[in-house]
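Got some structures for you, see below.
Any read-out appearing in this document is the output of simple, stated calculations on the displayed coordinates, not a laboratory observation. Please read all numbers here as calculations on a predicted model, not as lab measurements. Cβ atoms are built from the backbone, for glycine too; each structure is taken alone.
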Structure P
Amino acid sequence: MAYDHQNIFAKILRGEIPCTKVLETAHTFAFRDINPARPVHVLVIPKGPYITWTDFATLASPAEQTDFVRAIGEVARLEGVTETGFRLINNNGEDGHQEVPHLHVHLVGGASAGPMLRRAEG
């Protein structure tokens, strides 16, 4: 699958769609989710055109990968959830229920995240 440069996160990165920035580094951008699931709900995205975690792990430079992981930790610190806990959610592909074709991690916290997964029926 080719990267879609018109996806909503690409538009946010280009400044075409406004957002509330939490953190920006050389290779990473973090902003508040417009429909938060918890008191803290920040989306962390690489600036490069990566669709899934697999794309990122395979194609991103070591500098991009290091920056992304460190930025996620910094967002948790900035949001004050390192002591109380938080959840990182990354959906990949159709079965993973990925809605935007740009790699992103949801950092959610500030309240209980509940059980990890519900068992599939059947």
Structure Q
Amino acid sequence: MPYAYDPLNIFARILRGEIPNKTVLETAHTLAFHDIGPHAPVHVLVIPKGAYVNFDHFAGEASSEELVDFHRSCAQIIAQLGISPGQGGAGYRTISNAGEDGHQEVPHYHMHILAGRPLGLMLSKA
């Protein structure tokens, strides 16, 4: 079943300039901005500019240029924020939610980069 992209989702509206954001980085294929309801002292959202619903949609259908740009942008943001443990930072977590069970809130692929405090266990064992 093909993915149904909703062009009215909040990230699509941000990409069209209808909703302002606090941009961290913008490239030809990627936009990164601070989350308006952060869950950690550092909480940046990274989104592709293309109409992709979730990770597997993006990974399966994005062009090589989009894939490389997105991941290199994430690395650039992590370096810019000084959170990489390989470069003296205390570490970070990346999260991408998909679908109902993954608690995806916006139907546009996005990566959360969180840092700035100990983040605890990833999931509780339930």
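Given a computed value of 2.6 for distance in nm of label points 7 Å out along Cα→Cβ at positions 77 and 101, which structure among P, Q does it belong to?
Going through each structure in turn, the value belongs to Q.
Hey, distance in nm of label points 7 Å out along Cα→Cβ at positions 85 and 109 derived from one of P, Q reads 1.2; which structure?
Clearly, the read-out refers to P.
While we're on this one: Suppose you compute distance in nm of label points 7 Å out along Cα→Cβ at positions 21 and 69 for every structure in P, Q: which one lands on 1.3?
That value comes from structure Q.
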